[in-house]
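Trainee: Take a look at the structures listed below.
Just so you know, all these numbers are worked out from the coordinates, no wet-lab data involved. Keep in mind that this is a model prediction, so the values were computed, not measured. Cβ atoms are built from the backbone, for glycine too; each structure is taken alone.
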Structure I
Amino acid sequence: MIQKFLNIIRHYRESDERDPDSWVLFCKKQKTLYEAIYVASMAINHLGNRHPHQFRLMKSDLRNFENSLAKQEKLIGTIKSFEDLFQIVKCAKVHGIGELAIYDTAHRLGAFLNIFPEKIYLHSGTLVGATKLIGKINSRVITKQDLPEPFKSSDLTCMELEDILCIYKRRF
């Protein structure tokens with residue numbers, strides 16, 4: 001099993017999946033927090049294309065989400081941890097916005113604010129991967145230490161481990 005996990009880690013490191021996506025990079029390059037909130041919540045990149053994770057969401061729902069989140073701009077500007085940022089984004093949720101959109105929006109805004117997860121957030125595919133890997137989970141967040149070797153002793157970040165749990169969920 002350890003060799004299988006080492007192969008997954010090696011494959012991930014060699015793949016394009018590890019590179020930051022254009023939606024995160026575009027959000028990070030915004031000049032103001034308000035612009036970053038707009039770009040992150042509308043899930044658009046530099047070409048105006050919507051992220052594949054949010055492709056099926058209604059534009060009106062994303063716009064309502066953006067309006068709700070923009071009301072928290074001042075508070076977001078004071079945030080020091082990803083966990084706090086995630087909670088604010090989660091509280092701004094509106095009809096039509098699910099767990100994955102909440103995490104992705106917090107991830108993009110976190111990149112703008114230079115704040116990154118210190119835990120692994122479970123949603124959609126990551127929850128499937130984590131459950132297959134470690135069994136029943138009673139939380140929407142796990143730590144690196146909850147994972148088996150060699151994941152927990154790797155130099156992979158929590159964001160990268162979140163990617164791995166989703167991308168390789170069928171291989172666990």
Structure II
Amino acid sequence: MAPGPVPSAVLVPVFLKNGEYHLLFTKRTENLNHHRGEISFPGGVRQPEDEDSLRTALRETREEVGIEPDGVEILGVLDDFYSIHGYLITPYVGMIPAACDYRVNSSEIERIIEVPLRHLLNPDIFRIEDWTWKGRTHPVFFYSYRGDEIWGVTAAILKQFLDLVFGPEKEVS
């Protein structure tokens with residue numbers, strides 16, 4: 001493998017449920033080698049058969065939660081994110097079917113978490129901590145939902161999405 005960050009991609013799945021927009025997250029199983037037990041968007045490392053990073057995001061989404069690529073309407077792409085673990089992550093935002101029948105890959109995914117967008121706009125569930133990694137201090141974002149913590153690069157992607165859609169000074173209605 002060539003040196004440098006590992007190309008990866010995720011899907012930020014948006015869907016309507018009971019007349020309200022939600023985001024889909026996955027909780028990774030504890031038996032994985034990397035990021036075990038963490039909350040993430042469906043996605044992973046680009047494989048040689050993936051023609052581009054969008055194909056990676058769609059393939060991984062199908063493999064992890066069973067959403068077929070042709071059922072996803074891509075709305076746009078966010079900025080690339082570099083993780084402290086050497087990944088270059090390209091996040092795609094896509095609408096998924098409202099009445100989706102998930103097929104969870106239980107070897108990778110413990111469970112699916114559906115979070116209303118309205119909840120994510122509540123400033124009381126968001127915090128920033130300064131963490132030091134390899135001698136440098138970095139802000140780390142956290143969002144809380146029903147006992148789960150969405151943090152790290154997933155929270156950074158989420159924050160960019162929310163800021164882009166609702167503005168950095170979002171109001172809760």
Structure III
Amino acid sequence: MTFGAPSHRIESQLTAAARILEIRAEFIHLPGVIICAFGEPDSGTSETHFVKTTGRLSLGALHKVHIIYRSVLHDEVSAGLASEQLDRLLAEGPIYGTFLRCIFAFWLAVFICPLAFGGSFVDMWFSGIAGFVLAFLQLHVAQKSALYANVFECDTLVVILVLSD
């Protein structure tokens with residue numbers, strides 16, 4: 001969930017992993033939260049955990065998580081070693097820094113504007129600036145303030161609507 005796994009696959013993959021590891025568990029996935037219930041059939045008790053995380057899209061890291069998941073399912077790696085690998089992966093930062101990702105957002109917005117939306121030469125540059133600012137707000141400002149992160153999408157929509165008129 002941390003690296004942008006598709007929501008429709010999370011529950012089934014957790015269930016498959018629990019079955020392979022011979023753990024009695026049930027999972028419910030809600031946006032941003034996974035509810036895990038681990039049961040003990042002999043005593044009729046269960047233990048429930050709520051796992052909350054924020055997600056971002058990181059396809060490279062998501063692929064590495066999938067490789068670790070498959071290696072555990074095929075008994076190539078122990079669960080303990082896989083847990084260590086996942087901890088290392090979570091501790092790694094993004095490949096590119098904030099400024100470079102903002103530059104990428106600028107150029108992508110510049111190229112997408114005329115190709116996908118038929119924008120003019122002038123529109124390209126305004127689109128690039130808007131892409132840079134949006135990426136900066138998302139990567140720098142919204143990550144430092146939990147309060148602003150909750151209203152980030154709404155603020156962005158208002159700015160886009162104001163600029164488009």
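Trainee: helix-only ellipticity at 222 nm (-39500 (n - 2.57) for each DSSP H run of 4 or more, over all residues; to 500) computed as -19500: which structure among I, II, III?
Mentor: Of the structures listed, the value fits III.
Trainee: Out of I, II, III, which structure matches 18.5 when mean count of other Cβ atoms within 10 Å over residues 50-57 is calculated?
Mentor: Values: I: 15.5; II: 18.5; III: 11.2.
So the calculation was done on II.
Trainee: Match the computed value 1.4 of distance in nm of label points 7 Å out along Cα→Cβ at positions 42 and 114 to one of the structures I, II, III, and report its label.
Mentor: Working: I: 2.7; II: 1.4; III: 7.2.
Traced to structure II.
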